[in-house]
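Each reported figure results from applying straightforward, stated rules to the coordinates on display, with no laboratory input. The structure displayed is predicted, hence computed values, not measured ones. Cβ atoms are built from the backbone, for glycine too; each structure is taken alone.
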Structure P
Amino acid sequence: MFPLAFGFIEVEDEDNWKWFMTQLHRALGPISKLAIYTDACKGLENVVKKVFPQAGVF
């Protein structure tokens with residue numbers, strides 16, 4: 001099974017990405033293998049590296 005998550009936010013900024021990724025981390029718990037696919041959003045990439053340091057960002 002592959003988890004899928006989405007959220008509704010007003011603007012894609014680093015604060016909202018941090019909130020979203022923190023909620024995702026809470027929902028998933030400790031996870032050793034994780035891949036995050038983005039559309040090259042630098043704010044998201046920075047937050048992923050902080051919240052999920054073990055994740056691959058593509």
Structure Q
Amino acid sequence: MERGDFSAKYRTTKLVRCEVADSIEVARDPEPQIKSWHPSKKAWRIERENPYWEDISWKVG
């Protein structure tokens with residue numbers, strides 16, 4: 001998937017959670033596991049740090 005394809009496909013409008021990793025490989029390690037989670041578990045993970053699902057894109061510049 002090219003950069004921007006995900007947001008175009010799913011019509012995302014906010015960044016509600018992000019993580020910093022040392023490399024793309026490290027960042028992708030947990031991806032298959034997270035993708036297999038139930039949506040409520042994914043929401044729980046977001047809400048631990050961002051309970052109101054506010055746009056945090058300004059924080060990552």
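Looking at distance in nm of label points 7 Å out along Cα→Cβ at positions 4 and 36, point out which structure of P, Q has the largest value.
Q
Please state which of the structures P, Q yields 48 when relative contact order in percent (Cα under 8 Å, 6 or more apart) is computed from it.
Here the read-out was taken from Q.
When log10 I(q)/I(0) by the Debye sum over Cα atoms at q = 0.15, 0.18, 0.23, 0.24 Å⁻¹ is calculated, the result is -0.56, -0.84, -1.38, -1.45; to which of the structures P, Q does this value belong? Don't jump to the answer; show the numbers that get you there.
Numbers: P: -0.39, -0.58, -0.98, -1.07; Q: -0.56, -0.84, -1.38, -1.45.
Answer for the origin of the read-out: Q.
Any idea which of P, Q comes out highest on FRET efficiency 1/(1 + (r/R0)^6) of positions 20 and 44 (r between Cβ atoms, R0 = 25 Å, to 0.05)?
P
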